[in-house]
Structure 1
Amino acid sequence: MHEYDLLVVGSANADLVVHVDQRPAAGETVLGSDLAIHPGGKGANQAAAAARLGARTTLLARVGNDAYGRMLSQAQRAAGADTTGLLEGEDAPTGVALITVDAAGDNSIVVSSGANARLTPEDVTEARRLFEAATVVSLQLEIPRETVEAAAHTAAASGARVVLNPSPPAPLPGSVLAVCDPLVVNEHEARRLLEDPADGRVDGRVDDRATGRPEEWAEALLERGPRSVVVTLGAEGALVATPGSAAVRVPSPSVTAVDTTGAGDAFTGALGWRLGRGDGLVDAVRYAVRVGSFAVTRAGAQESYPGAEEFEKFSGNCEKGAT
């Protein structure tokens, strides 16, 4: 039996959040709410989401020796995650995300990487025990690309299942895509990956399916090598695609969105955990869609994630159509 259901390798940020009626256009100044500071970062978010639901989770990430770093470490422990892999250094401050959230709950985010940019392939090598102890390894792209590649290969060599969310979107080598099971993308990320010709194709043409339907995005992405693809579709749920099978749509429960910040991370963290427990991909996505739906009903990222008991109640209401 593995020690961890899920190892998350990725970023840890302090989220600096301001709510506005409308996000500013270029050159425009708008007034917003008081500044709120929350624990965030795609890696830390995924680890916290899974741990709150009951997963045996650990996070490999870097933070600075500062107040934000201490906040992030405390938040992981409070969520129930193991912090063995949370590395502290003095050569860079903790990463920061500057977030504006509008009246509709949609957000815009600018990330200053800070210590996240110092997570290296050597850190991955030194943490090999964590990879060997994990059933699933979850990755994103808010850390250096070479570190993501090292983590993907180390996970595969250790026999762990690799879940990768290419966010922010960027081309990935075929050797990394080949171990993704699944590659998790939202609509924006799917289009960006298909529009970017820098993936080794000889002709360098943009894939025409980038402007098509989600089923077409998934088909085109599967052709690039991942073992499976999941496309998240916001309020419409998600789509699951595997080679040789028809894509499956998984609907989302109807909820009133308050803040979408971190909802995709809640989805991916929950997905990784359920795969680590042995769920099939469609069942794991069905569970993760509900976790993501719960997350948008509350403000913030990690603060919006449910514990096991409150999620069970929410999920029961979904079954009754009461959300």
Structure 2
Amino acid sequence: MQQGTPRPGDAGGDPAARPGRLGVGVVSGGRVGAVLGAALRGAGHAVVGVSGVSERTRERADALLPGVPLLEVPEVVRRAELVLLAVPDDVLPGLVAGVAATGGWQAGQLVVHTAGIHGVGVLAPARAAGAIPLAVHPAMTFTGTSLDLARLVDCPFAVTAPGPVLPVAQALVVEMGGEPVVVAEEDRATYHAALSHGANHVVTLVAQARELLAAAGVADPGRALAPLLHAALDGALRAGDDALTGPVARGDVGTLAAHRAALAEHARRTGSDDVPAVHRALARATADRALARGRLGADAVARLLAVLAEPAPGAGPGAGPAGPGDDAV
């Protein structure tokens, strides 16, 4: 963001008095839609309607968008100068096509979706009716509460739009407090895969680590993991593969074999193979990345991969010297 760019709520008078304020319709009032609708309202735009039928949607709208009427989707679209489509990725194409089939899109209307995987191609039926297509995806998880509004400040938003209207999408992101990052149409799937792989799968990894610590008798797994995981995440964000530590990065074959045996026993007790399967896949990927970056030689990686082969070996000393370094964990 450029220096001096005003934030929502900054000094400078009533936000609603700023030029270019729009009537915003939110489809639907889920966690993302309600929060982004509230952020746009805080920037001075008028939220003219929100769709949603569940009791939770009604409660969320009352909390984040008080006074905004709950309407059917066609009426939200009819009233809005800017339609915010905050629906699941797979729902979006059918919704856009359905509104187009009923003649609902309006010429000059801004149609903004928040689906990470889609660019503006999915909005082609709206664009054919003269609407202006914008794709804006916040790289953030949402609780659907007012706490999310503070988390939007400096949050990266992937922005995709036709060149002439790209500044409009960027301006909307800035008004919501975010940092616009331009992502090309053809790169949206890769962009979204990166976020999902990093954010969603780290939750799975942490949950699995908590499960193993609990099985080992640790009373508070979250507290035991927190310092290590915070340090590991910080190192990975700053240094990427240079932050690799642990037995695979060191080439400690014996330790890896003992880990595999322990995880196989855990799987036998729990009746679930998900932990050893994920461990095996990530250990192989770690070994490959350590080899590619010169952290380990080909012979050391071959020994590691042999230990990772099916079936899981029993615990015992492994062959071969340790790799470089003596990092913790």
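Each value in this text was obtained by applying a stated rule to the coordinates, not by laboratory testing. Bear in mind the structure is a predicted one, so any value in this text is a computation, not a measurement. Cβ atoms are built from the backbone, for glycine too; each structure is taken alone.
Comparing distance in nm of label points 7 Å out along Cα→Cβ at positions 57 and 305 across structures 1, 2, the highest figure is found for 2.
The value 1.4 for distance in nm of label points 7 Å out along Cα→Cβ at positions 113 and 129 was derived from one model only; which of 1, 2 is it? Working through the options, I get structure 2. Between structures 1, 2, where is FRET efficiency 1/(1 + (r/R0)^6) of positions 33 and 217 (r between Cβ atoms, R0 = 35 Å, to 0.05) highest? Structure 1 comes out on top. Determine which structure produced the value 0.70 for FRET efficiency 1/(1 + (r/R0)^6) of positions 25 and 145 (r between Cβ atoms, R0 = 25 Å, to 0.05), calculated from the coordinates; the candidates are 1, 2. That value comes from structure 2. Identify the structure, out of 1, 2, from whose coordinates relative contact order in percent (Cα under 8 Å, 6 or more apart) was calculated to give 12. Traced to structure 2. Of structures 1, 2, the largest value of mean count of other Cβ atoms within 10 Å over residues 105-112 belongs to 2. Given a value of 1.6 for distance in nm of label points 7 Å out along Cα→Cβ at positions 49 and 193, point me to the structure among 1, 2 it was derived from. Derived from the structure labelled 1. Please state which of the structures 1, 2 yields -14000 when helix-only ellipticity at 222 nm (-39500 (n - 2.57) for each DSSP H run of 4 or more, over all residues; to 500) is computed from it. Derived from the structure labelled 2. Of structures 1, 2, which gives 48, 21, 20 when semi-axes √(5λ) of the Cα gyration tensor in Å is computed from the coordinates? Source structure for this number: 2.
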